[in-house]
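Student: Before anything else, here is the set of structures, which you'll find just below.
Read-outs: derived from the displayed coordinates by stated rules, not from any lab. Here the structure is a predicted model, which means the values were calculated and not measured. Cβ atoms are built from the backbone, for glycine too; each structure is taken alone.
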Structure P
Amino acid sequence: MAIQETEIPSDPAAARLHNACRPSDPAIQAYVGLRRVTAQVDRQLDAVLRTHGLNRGQLNVLLTIGSDEGLTQQDLADRLGLTKANVSQLLSRLEANGLIRREPVARAYALYLTDTSRDQLITAVEDQEAVIRAHFAGLNVLEQAQLQTLVAKIEHATGDE
């Protein structure tokens with residue numbers, strides 16, 4: 001949605017404020033629109049996760065463990081950029097809920113999903129993907145691919161690959 005053009009005030013301070021509040025730069029407008037869409041999607045994704053008894057942090061832990069079962073708590077902390085203490089707390093809750101198991105290996109613990117968490121993870125991911133697809137349903141497949149290319153181009157240009 002493009003921002004409507006309005007008359008710019010003649011007072012320089014008021015004009016600066018006007019320009020700050022109503023940016024005309026297409027990059028700024030695109031960013032604001034992307035943030036708005038992302039916030040809408042995130043709210044719906046969080047609601048879907050709640051129906052599965054999970055939050056984003058727990059989902060990230062389960063996805064990371066599920067993609068490489070047997071990794072250690074330290075490996076998990078490194079991959080997620082979290083402290084060992086934070087990971088330990090997350091894992092304790094997940095273990096108490098029967099979603100992961102820790103097995104001692106040398107001086108560490110190897111992490112594994114349980115059958116319960118495997119099933120829960122599959123349905124949670126499927127439900128989240130359905131929400132995302134619904135938000136992008138207004139774009140045809142070619143437009144979705146173009147958007148993916150443009151986002152990758154932005155990520156590459158800023159070094160956030």
Structure Q
Amino acid sequence: MALAQRVGPLIQIKHKVSGEVLYLVDARDLMGVDLSGAPLAGASLGRKNLSRANLDGADLQDADLAFTMLYNARLVGAKLAGAQLRGTALNSADLTGADLRGANLFHTSLFMSDLTRAVLAGAKLFGTDLTGAVLTEADLADATFDADTRWPDGFDPTAHGAVQAE
């Protein structure tokens with residue numbers, strides 16, 4: 001009996017510290033992949049291309065997503081608390097209701113992203129580009145930013161609880 005053909009090679013998503021395989025993806029690459037609801041806490045996904053991927057409801061707490069491309073990705077309700085997102089491109093991403101508490105967003109691009117009801121409490125926003133982002137009802141309590149952080153036109157981060165570092 002012949003085995004069914006796979007789409008491509010299996011991609012292993014591993015834990016950033018232990019190396020344990022957290023998830024297998026049957027695809028040639030991660031662009032446009034459906035990882036909705038995937039248990040990826042602590043995953044090593046740095047420097048990957050996840051553009052147009054569906055990560056709705058995925059558990060990415062403490063994951064390494066540094067320098068990852070997430071253009072037009074869906075992360076609705078994703079758990080990204082404590083995630084490493086330094087240098088990540090989240091342009092036009094949908095992060096509605098995402099939990100980014102304490103996430104490292106140093107020099108991250110959130111250009112034109114939807115952060116409606118997202119929780120950014122305690123996040124580090126140094127040099128982050130939020131130009132054109134939607135921040136309706138976003139929680140920015142104690143999120144820290146610097147003079148290089150770019151906000152949507154007319155948005156006052158301190159009025160929303162963010163704190164400017166000296």
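Student: For which of P, Q does mean count of other Cβ atoms within 10 Å over residues 19-26, calculated from the coordinates, equal 10.6?
Tutor: Source structure for this number: P.
Student: Here's something else I'd like to know. Could you tell me which structure in P, Q was used to calculate Rg and Dmax of the Cα atoms in Å as 21.8, 73?
Tutor: The structure behind it is P.
Student: Computing relative contact order in percent (Cα under 8 Å, 6 or more apart) gives 18 for which of P, Q?
Tutor: P
Student: Which of P, Q yields 0 for helix-only ellipticity at 222 nm (-39500 (n - 2.57) for each DSSP H run of 4 or more, over all residues; to 500), as computed?
Tutor: Q
Student: Can you rank P, Q by FRET efficiency 1/(1 + (r/R0)^6) of positions 107 and 139 (r between Cβ atoms, R0 = 41 Å, to 0.05) and just name the one with the largest value?
Tutor: Answer by largest value of FRET efficiency 1/(1 + (r/R0)^6) of positions 107 and 139 (r between Cβ atoms, R0 = 41 Å, to 0.05): Q.
Student: Supply the structure label, taken from P, Q, corresponding to volume of the Cα convex hull per residue in Å³, for residues 27-114 alone with the calculated value 64.
Tutor: Q
Student: One of P, Q was used to compute P(r) over Cα pairs in 5 Å bins from 0, in percent, for residues 75-122 alone, and the result was 7, 25, 31, 32, 5. Which label is that?
Tutor: It was calculated from structure Q.
Student: Determine which structure produced the value 1.7 for distance in nm of label points 7 Å out along Cα→Cβ at positions 43 and 99, calculated from the coordinates; the candidates are P, Q.
Tutor: The read-out was computed on structure Q.
Student: I've got another one for you. For distance in nm of label points 7 Å out along Cα→Cβ at positions 51 and 131, which structure out of P, Q has the highest calculated value?
Tutor: Going through P, Q one by one, distance in nm of label points 7 Å out along Cα→Cβ at positions 51 and 131 is largest in Q.
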